[in-house]
Structure 1
Amino acid sequence: MEHQENQPPNEVEAPSEEAKEVEKELTDEEKLWKKIDEILDKYYVNEFQRMALHKFIKVKISNTDTDECERAREWLFLKVNGTKLPKEYHKRQLGCPDLVPGITIKGWWEREEFSWVSELEEQFDVIKEELMALKTETGFQPYRGPTWAGKILPKDKIGSQSNEGGDWNVFYLFLHNMKFDENCEKCPKTVEIIQNIVPRQYCHAFFSALTPGAHVMEHNGPTNRKLRLHLPLVGVEGSKMRVGDETKYPKEGECIIFDDSFNHEAWHEGETTRIVLILDFWHPDLSDAEVKFFSLLQKSKLKGEKFLTEKSKNEDNLFSIVEKTKGLIQENDSWWIT
């Protein structure tokens with residue numbers, strides 16, 4: 001990403017005189033919609049989606065008589081004005097690239113704030129049983145990101161590591177709206193539990209394993225539109241997690257919930273491998289209408305980015321790296337310590 005910021009000025013094409021004249025002739029409303037369309041272009045929306053979003057913006061977001069879409073409205077204002085940060089945010093959120101204004105600024109959340117969490121915890125034994133059956137199956141893979149996103153390059157030179165010491169392996173069920181069919185077939189009850197119990201799912205769920213001595217280095221999530229839940233399943237003793245300025249010590253079978261737009265990191269200093277179920281859900285402050293709006297943008301952007309990376313044959317992206325790391329772990333005994 002730095003190479004884009006450091007391009008020489010003469011490579012940036014200045015607006016032509018003709019373009020400047022056209023801009024002058026536009027009304028204020030036309031100029032506003034022009035900026036909105038430029039924002040939508042960054043999300044790779046097609047014409048049908050653009051029409052639907054225009055209607056939604058006119059009917060819902062522009063309606064100041066209700067606060068139903070107040071957060072989406074403030075977010076759109078930020079984008080139109082080219083402002084990166086909302087007026088209010090926590091210093092620990094500075095590393096997050098996309099903050100929606102008006103959302104509760106809180107790193108850790110209490111389990112009791114969500115009535116459905118107790119239902120999920122009641123399914124602990126079922127989920128754990130399916131997890132333990134995976135010990136003799138394939139499907140776990142090293143967690144990796146693009147090379148620009150991490151400081152440690154692995155020996156196999158596939159992406160970058162976000163952990164130092166130990167191993168960080170994952171078993172994806174859903175990744176950014178992409179379903180891992182083969183993995184889901186191995187955990188049908190867990191998938192059903194997630195789909196039936198968790199409201200307003202973010203379509204992002206996986207088992208996350210840290211071996212003894214692993215440290216997931218500090219990082220920020222991509223947005224504050226969602227919250228993240230961990231359900232600790234095995235090997236919890238010796239693990240801890242910091243979100244913002246507060247560190248907590250997870251307990252087996254007891255969910256922890258946090259806003260991962262806050263800077264966070266995790267350690268595992270136990271003697272056995274720690275495995276948790278991780279899932280994301282839309283932030284409770286967002287209305288259903290706002291979830292619909294942001295969900296459309298997110299799905300379109302992910303689809304567009306996937307298409308562009310395939311077309312350009314750029315292999316240093318999340319989609320390619322996930323595919324490349326799928327077969328790296330053929331047996332689990334070496335890292336799954338019980």
Structure 2
Amino acid sequence: MRLARLPVLALLALLIPVGCTQTQPADEATAPPSADPTVAARLRLPAEGPTRPRQALSLVPESAEAVVLTDYDRLRARFGVEDLTSDSLVTDRLAFWEKAGREAVLLTEGLLRSEDSLLRLDYGFTQDDVAWEARFTGDDGPGWVLAFRPGQDMAEVRRAVDDGAGPLADAEVLPARRLVVSGTAEDGEPVWGYDAGWAPLVDDTAESTYLHDGCLDVNAALGPDADVEDQQQVADLVASLEPLDGFAVGFADDLATARFEADRIDLHRRADLSAAWPTAGQPAVADGFDDLQVADPKSGRLGLFVEEPRAAAALTLTGRLPFAVCDELTPLAEPTGL
């Protein structure tokens with residue numbers, strides 16, 4: 001364990017709310033009425049930019065299973081390059097991405113990065129002009145939302161979209177909101193933002209956030225190399241869990257915070273699962289996360305240290321998070337020895 005990095009009490013302080021009241025953020029207090037009043041206020045997009053990553057949920061189709069939010073502005077601030085744009089020195093831009101990839105939990109490396117050279121030469125923008133990004137997957141296919149920084153010429157972005165440049169082919173530009181979207185819900189279609197339960201699970205201070213509708217399959221979380229013995233090792237704890245409708249995991253610095261609905265009576269048992277989890281599979285859970293976890297059932301939050309950022313990202317994206325598994329499992333077939 002790397003306890004010296006942050007005292008346990010400090011980790012606990014990140015989980016337990018302070019005080020009984022909460023000041024309403026300015027963007028919520030001043031947000032104009034939504035054309036669709038069923039979208040939760042905290043997830044509602046303003047009529048004009050700037051926007052916040054959580055507000056992408058008002059565009060994500062209800063059928064989506066998982067959503068990834070990446071706040072590039074927060075990542076740039078963490079590494080001391082708040083003003084980094086496509087106009088910055090190439091060496092500075094490359095240094096940021098190298099450092100972010102090594103030290104931060106990047107759940108996506110940026111939709112436009114593979115086409116940065118083309119976009120910079122022909123349209124004057126790159127991934128370094130994206131403030132935040134959302135990706136989602138589900139039965140109806142993948143989709144994404146890009147939010148551009150203030151000052152970005154959205155006419156050039158529209159030109160790139162019209163030309164079908166790189167991943168921007170068939171996308172739609174929302175210039176007043178400084179957004180480019182693809183695969184998002186049509187007006188009037190149900191979206192994640194209809195469910196107010198997602199609103200408290202998204203933390204504006206997170207650099208990356210993973211949201212999942214429902215629980216994670218136990219066998220998938222154990223990994224492809226798991227056997228009957230591995231399953232038996234966690235069977236009793238799994239059986240003691242309560243049903244789980246959805247969860248989020250936010251990453252900032254070297255901390256991860258898993259968020260569930262408040263007053264979860266099984267949160268300590270979910271924390272215990274990580275310590276009991278088998279080491280089968282690569283990476284193993286212990287490669288990505290320290291086994292020290294602090295649970296606060298009242299707020300529905302579970303805090304844990306990130307051991308290795310790349311491993312933590314891989315475990316998250318492949319659904320290998322013990323604290324978010326379902327409360328039942330399908331028994332694996334016993335080996336026959338033949």
When helix-only ellipticity at 222 nm (-39500 (n - 2.57) for each DSSP H run of 4 or more, over all residues; to 500) is computed for each of 1, 2, which one produces -10000? 1
Computing mean count of other Cβ atoms within 10 Å over residues 233-240 for each of 1, 2, the value 18.9 comes from structure 1
Quick check: 12.0, 39 is what I get for Rg and Dmax of the Cα atoms in Å, for residues 65-128 alone, calculated from one of 1, 2. Which structure matches? 2
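None of the figures in this text is laboratory data; all of them are computed from the coordinates on show. All values reported here derive from a predicted model rather than from experimental measurement. Cβ atoms are built from the backbone, for glycine too; each structure is taken alone.
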